[in-house]
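Below you'll find the structures, each written out as structure tokens.
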Structure 1
Amino acid sequence: MRRLVPLLGALLALAALGAAGCSKRDRLNPLDVGNPVTGGAPEGFNALADFSTIRLVWTPRPDLAIDGYQLYRLSPGDSLYRPLGPQQPASNGTYLDAGVFNGVEYGYQIRYVHDGEPGDALASDLAVAGPIRAYVVDGNGGRLVRITPDGRDVLSARTRLGVPFSLAVTQDFGAIWVSDDLNGRVWRIDPSSPEAIAVPGLNRPFTMALDPIDQSAWVCDRSGTSGSLHHISASGVALPGTIGGLLEPSGLATDPRTGTVWVSERSGDRVRRYSRLGIALGARPVPTPSRIAVDSLTSEAWVTSATTGWVWRFAPDNTVLDSLQLSSPIGVALDWRRRTAWVADAQAGQLVGIDMDTRLVRIRIAALSQPYDVAVDLDRGEPWVVARGNASVYRFAPDGTRLGRVTGLGDPWEIRLDRGRL
């Protein structure tokens, strides 16, 4: 009997090891609530907002022993999640919820169905549909990225655009213009089509602005000491009359009422103004100007300088009306309806809201990582910000409440909004 004791002990030890191995294997099962990755819930679940729709996506698992998936929705005013649509097959990974209202938040859940019953484990997400189409150029990967209207996810992306630094967006689902610094061209993109028109012949195209009357595009070409200003028709054809002799043109804006063109020359230390036809209307010296935005109500121009920290306000005739100093202001967007100028103060890590009539600071949204560019939703007064330091885009309420954030964009530069139709 004593001989059998060591053998029995060895057999018990092997059995214990086998049980432990089975336990670990069980935990690798995605249906197991103890799985450290899935928690027993469907994987990759995401609610992607768009105009009056929310698209639900998840990772299909036809390889699992499941009947399929059951979706649930929490609508505004409801206290319980209710089943959404029929049971989805195991091979499916998407569902379009077309029965939503813009501007209100919906909650979603998804559960595995096996043996005819929904499981206890679930994945969930929130989304807010809306008319806004937010576009960001991402220099890392040559992408034009579209952000969901709630500012929480990437909805789609176009690639192979070289090194895009700037963009301009036509309202009401019109053309999108992207500058390709690497290849010296400008792309005209139809958002409803995979087709794009390349406009070649530039050296280093940078910032852009659209004529409010005929939707033609003005493009800064910042090629060393021989910078220029190009004009391209709304259909994507280069127009004659290129304006040369500019020193590193870095900022560009058009008057939303008259189409007057404002250009900042960073190395030339001045701000120039041209008519819609490219006729020079005047210039004003200021040190190293960066970006420009024009007030729709007064035709006054706001000019930033990241190098000096100054923000100037120009009269329509190029007279400097007044100024204020921040740390390193770059991007500027004007909410003329609420009389708020939003300025991205990169070095200070702040988005600053300034009263356009008194020049007093209304709000500072802090703790941003190198905020570089800003656009404003005029219908809701919400600023959208590109923070290059952490490759993120933020959406804020007018009072500074953060409403959304998208991370992992690579190297974002500028953001522009198509406000769409209400």
Structure 2
Amino acid sequence: MNLIIREKFFFLLLLLLPISIIIGSSISLINIILLNFFFLMVLISQKKFDFINHISIKLILILYLYLIFNSLISQDYRIGLLRNIGFIRIIIFFIFINYFFFYYKNDKKLLDFWSLILCVLIVDVFVEYFFDANLIGLGGKNQPYGNRIKSFFIDEPIVGAYLAGFIFLIFGYLLKRYNKKTIACTFLLIAFISVILTGERSNTLKVFSGIIFYFLLLDFLKIKTKLIIILLFFIIFGAILSQSEYLKTRYVGQFYNVLTNKKNFEKLENNQYIILYKSGYSVFKNYPFFGVGNKNYRVETCRKQNIDQAKFEYVCSTHPHQIYIELLSEHGLVGFIIILGVLFFLMFKILKSILISRNYIQIGAFTYVLINFIPFLPSGSFFSDFNITLFWINFSIMFACDKKTNIFAKNYV
């Protein structure tokens, strides 16, 4: 297989990556593994290994070594070992994205296609909301999670999380692609409405927070205009809720009842997320330094919940549904510091360059990465295939799409 054919293969696989995520985690995993394989063949043939000395690669490799160590000290090393060893695919993917944006001119075709996929998904959300079934007949109130929009994800209410993973990237791309900024802003507004309609409260709040952050960084709008646009988004949010009893109850009613009813407020500690947070914190207290191990939260809580409920205060679950508590319970203080230390250092190391360059795609990627770390809000498992793929797509592009921050650049910041 010659070089040109290998390059076409990895470009095709990158092109189809968003679709593979929709189909399922196993398909996206296979996609990334194949992409990495063809990329490594190209990399070896061209002998381009100068990136190894960049601090980003060194730090991510330190993170990888820590994850291997984490497996060795886990409650059950067999549970998280494959996940931790498999993190190497993320490192290769990070290198590949930087390579692709640095040496190829196909990023326009790539983001055009990704924009099309996202637009189809947004339309599908609207169709399912208004017609109780999506474009291919899936969905309906009799399905799991009732009124929650699932779109092409069939029985998982994660379409809002998926949209959040691409909205800011595509918004930044459209700002760069078209002189008329109204095209990009119209897209962002419609995309935001679609996230609201999914009923995913946490992801809606994250996207709204991301919109505020993004607009504050935009250089072509005056402060007054930015505030008016942000206010407009807030008004539209309220208007949508007022037209739907289900959405009103989901976004406002449940919180309103708690805050206005003394009995409900006193029972706030019985909220499902509060219970999970307390359970995760209890695990952390019992294993403060290194945690129970990646993916071992379920092992610890489900095994000991029935032994002595009062002693452990555990709730049997896959994870505590909050990123900081998850990291503390599964990795302890040591892992918490290493993981967040590496990610935050790399994020904020290039922040100055992002602010100076005003690269809209880069700002979009940075925005998504940042909203993943909003405190207190519920979240999916950080190291799950779905979440980590979305996170590292954005994290990689955040470095790759600007020549100054790309790891293959000689003037790396």
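Values in this text are rule-based calculations from the coordinates and carry no lab data. None of these values were measured; they are calculated from a predicted model. Cβ atoms are built from the backbone, for glycine too; each structure is taken alone.
Taking percent of Cα pairs over 31 Å apart as the measure, the highest value among 1, 2 is held by 1. For the structures shown (1, 2), mean count of other Cβ atoms within 10 Å over residues 88-95 is largest in 2. Upon calculation of log10 I(q)/I(0) by the Debye sum over Cα atoms at q = 0.11, 0.13, 0.17 Å⁻¹, for residues 40-151 alone from the atomic coordinates, which of the structures 1, 2 produces -0.39, -0.53, -0.82? Here the read-out was taken from 1.
Given a computed value of 20 for relative contact order in percent (Cα under 8 Å, 6 or more apart), which structure among 1, 2 does it belong to?
2
Across the set 1, 2, distance in nm of label points 7 Å out along Cα→Cβ at positions 304 and 344 reaches its highest value in structure 2. Matching task: -22500 is the computed value of helix-only ellipticity at 222 nm (-39500 (n - 2.57) for each DSSP H run of 4 or more, over all residues; to 500). Pick the structure from 1, 2. The read-out was computed on structure 2.
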